[in-house]
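Next up, some structures in structure tokens.
Just so it is clear, none of the values below were taken in a lab; they were calculated from the coordinates. None of the values given here were measured: they were computed from a predicted structure. Cβ atoms are built from the backbone, for glycine too; each structure is taken alone.
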Structure I
Amino acid sequence: MKKFILLSFILVGISGVFAQSAVHKQDLPAEPQPVMELKTLLDTISYIIGTDVAFTLKNQGMELDAAAFSRGFSDAWLGVDTVFSISEAEAIMVKYGADMHEKRQQEIAEKDAEIITAQKKFLEENKLKDGVITTASGLQYEIMREGAGERPQPNSIVKVHYKGMLIDGTVFDSSYDRQAPNSFDLAQLIPGFTEGIQLMHVGSQYKFYIPADLVYGSREVGVIPAHATIIFEVELLEIEKDTE
């Protein structure tokens with residue numbers, strides 16, 4: 001029993017590695033199992049716990065041999081000698097966890113490289129389009145409508161309508177969908193948004209193409225991937241006030 005408990009804790013400790021795994025083998029159709037008759041509450045609870053463990057491990061992306069898993073569980077549960085000692089099992093699981101962590105880091109690095117290449121290509125091509133202007137920071141924008149009002153300052157609180165998108169057109173936020181503009185303190189926003197809004201006159205509508213280093217960099221935020229360029233369509237409705 002103690003051996004089983006130890007392995008369980010080790011397994012939980014490395015499960016986060018598998019929870020992030022993006023590579024899964026396609027499941028093959030399982031052989032149909034004979035219908036199990038559950039006669040008692042103990043039978044029922046035991047079965048439910050078994051399915052819960054299996055679903056949890058599968059959802060975490062773990063690959064297990066069901067027969068070996070069942071045998072290991074049975075040996076530990078019945079108190080018979082297990083194939084590996086506690087120290088042997090711990091060493092195997094630690095190495096396995098390290099190998100999976102290394103594999104995951106490699107997958108992340110490859111994915112990041114693909115994203116960075118795609119974002120760079122997009123920005124290089126986009127800056128050549130008619131009407132697109134690039135600032136010294138790398139921010140790209142185009143004027144959809146020029147207003148005649150004042151321009152905000154770095155410490156201004158502004159009211160805007162906006163739509164935020166990824167370069168594939170995925171909308172991750174939109175005040176238009178909510179049918180209500182938002183007020184923002186420019187000093188509290190991502191650098192690209194803060195810079196872009198200050199280029200606008202009240203009444204203007206601009207489209208900004210903000211490179212990753214002016215957004216979230218290597219951080220993943222919600223549906224926005226790490227290293228992502230984001231696009232904002234913004235209408236500057238009002239400068240509400242300037243903060244101290």
Structure II
Amino acid sequence: MEYPLSLTVNGLTLRGMAHKPEIKGQSACPVVILFHGFTGSKTEGKSLFVRYARELLKNGIGTIRFDFSGSGESDGLFSNMTFSQEVYEAKEIFKMVQTLEWVDPDKIMLTGFSMGGAIAAQVAKEYPNRIHKLCLWSPAGNMNQIACSYFEKSPKLPNGNMDIGGLELSRSFYEDLKDRNLYEGISIYQNPVLIIHGTNDQSVPYIFGQKYAEVFVNNRVRIHLIQDADHVFSRLGWIEELFELSVQFLSE
């Protein structure tokens with residue numbers, strides 16, 4: 001069963017989608033919250049998140065996926081988006097998911113893609129005992145470097161913001177990230193972690209995924225490198241491998 005959801009955060013309506021398993025005799029189900037990447041949405045490119053949610057559904061696992069404010073169908077302007085704002089919204093989404101009657105509160109898991117992976121790690125840091133498992137795809141531990149690159153190389157608008165391929169990115173986004181260490185403090189999370197990264201990721205080189213594996217420093221962390229895969233896993237074989245590994249991990 002798929003149905004729309006909405007959540008108001010700081011006066012803005014975030015719009016999302018739930019995928020709820022239909023399992024007889026089971027009142028509460030495990031659920032995975034999906035966090036999209038920078039300039040992405042709750043569907044992600046080539047409907048990656050929709051396809052993933054439906055694979056999880058086949059295995060009795062529900063999903064919740066929202067557009068962050070300023071992205072997709074949610075209220076707000078992309079030009080007002082910052083990393084800190086998305087982390088805050090992700091925490092509010094997590095709190096809301098805990099209240100859904102069909103969700104097992106002891107089996108709430110996270111999957112984050114790219115910047116969404118960095119956001120998922122921040123949420124796990126905040127709630128280390130309440131996130132059951134953490135699955136990171138191409139986690140962007142280099143978002144501070146990416147923000148600096150945009151600020152240095154992108155055309156500037158009269159208000160000081162940047163034009164990044166037709167989207168207005170604020171100077172606040174850069175200021176929020178430029179000195180931020182996205183790995184700091186995340187080692188407090190000690191539950192199982194799976195990191196999946198492509199060896200040919202040009203946007204977020206896989207060394208940043210390896211760094212996450214090193215920082216989590218517990219024997220429940222696994223990293224899997226998909227040979228030759230790019231940042232967005234743009235071949236069917238790579239997507240099949242990505243889904244198979246993720247679903248197996250979250251089902252264990």
Structure III
Amino acid sequence: MPFAQLKDIRLHYQWVNENASGPIIVFLHEALGSIGQWKDFPELLCRATNCRGLIYERQGHGKSTGLTSVRTPNYMHDYAWQELPELLNALEIEEKVHLFGHSDGGSIALLFSAKHPEKVNKVITEAAHVIVEDVTLNGIKPVREHFLSDPVFKEKLARYHFDNTESIFLAWCDTWLSPDFRNWDITQEIKSIQATLLSFQGSDDEYGTHEQLDLIKKSVGQNALVKEIAGCKHIPHLEKKEEVLELSHDFLVGSI
């Protein structure tokens with residue numbers, strides 16, 4: 001798989017269905033995500049919609065350059081407003097793109113869409129966060145303890161993140177659990193989103209409540225369609241793959 005050279009870092013990326021004639025879907029992974037953790041979902045969605053798919057690993061993830069500084073509460077803004085525009089520029093992508101973002105990737109998709117409306121066609125987010133909730137923090141705390149006490153869990157994560165495993169895990173949980181992050185809130189920024197937006201979340205998401213969808217709808221307004229996926233936790237595109245594929249396909253091709 002190739003790497004894109006940005007100013008000071010390299011980002012690992014992969015194309016799927018790259019000979020299709022339709023628009024590009026940029027896939028933005030979750031907080032501990034990587035290319036491999038998407039499984040076959042990007043390719044299935046791109047084939048169904050005749051789109052090209054760009055999957056990439058943000059700095060600190062997978063095979064991309066590791067983190068070089070301590071994260072700030074604005075780390076998702078940095079990924080959305082600095083890294084992603086630089087990646088699109090490095091790959092000479094000038095056309096409008098669709099975005100599909102999961103969890104942190106969904107929040108990044110919202111922030112990018114708000115900042116760069118001229119670069120965005122349609123946006124899909126799943127399990128995106130726009131505020132910090134108690135349920136999120138309560139979900140992270142035991143995972144942190146599990147990581148520190150269970151070498152098997154760490155080994156499984158290392159299959160995707162290699163030498164970045166410990167740094168990206170601790171950056172994720174320690175940032176979210178920091179008192180400085182407690183008031184993180186992007187509901188004002190995303191009011192400027194002009195793109196058509198589909199946001200969905202599992203009814204049993206262990207990292208967020210329906211309030212996230214309510215706030216997205218309130219901030220974005222009539223351009224936002226929100227939906228709860230019944231009987232689903234934090235990863236709808238894997239837990240309810242067929243339902244999410246159908247929903248995403250219909251949204252992207254314009255039937256909903």
(message) Ranked on distance in nm of label points 7 Å out along Cα→Cβ at positions 53 and 133, which label among I, II, III comes first with the largest value?
(response) I
(request) For the read-out Kirkwood radius over Cα pairs in Å, for residues 37-148 alone, a value of 20.3 was computed from one structure; give its label from I, II, III. (result) I
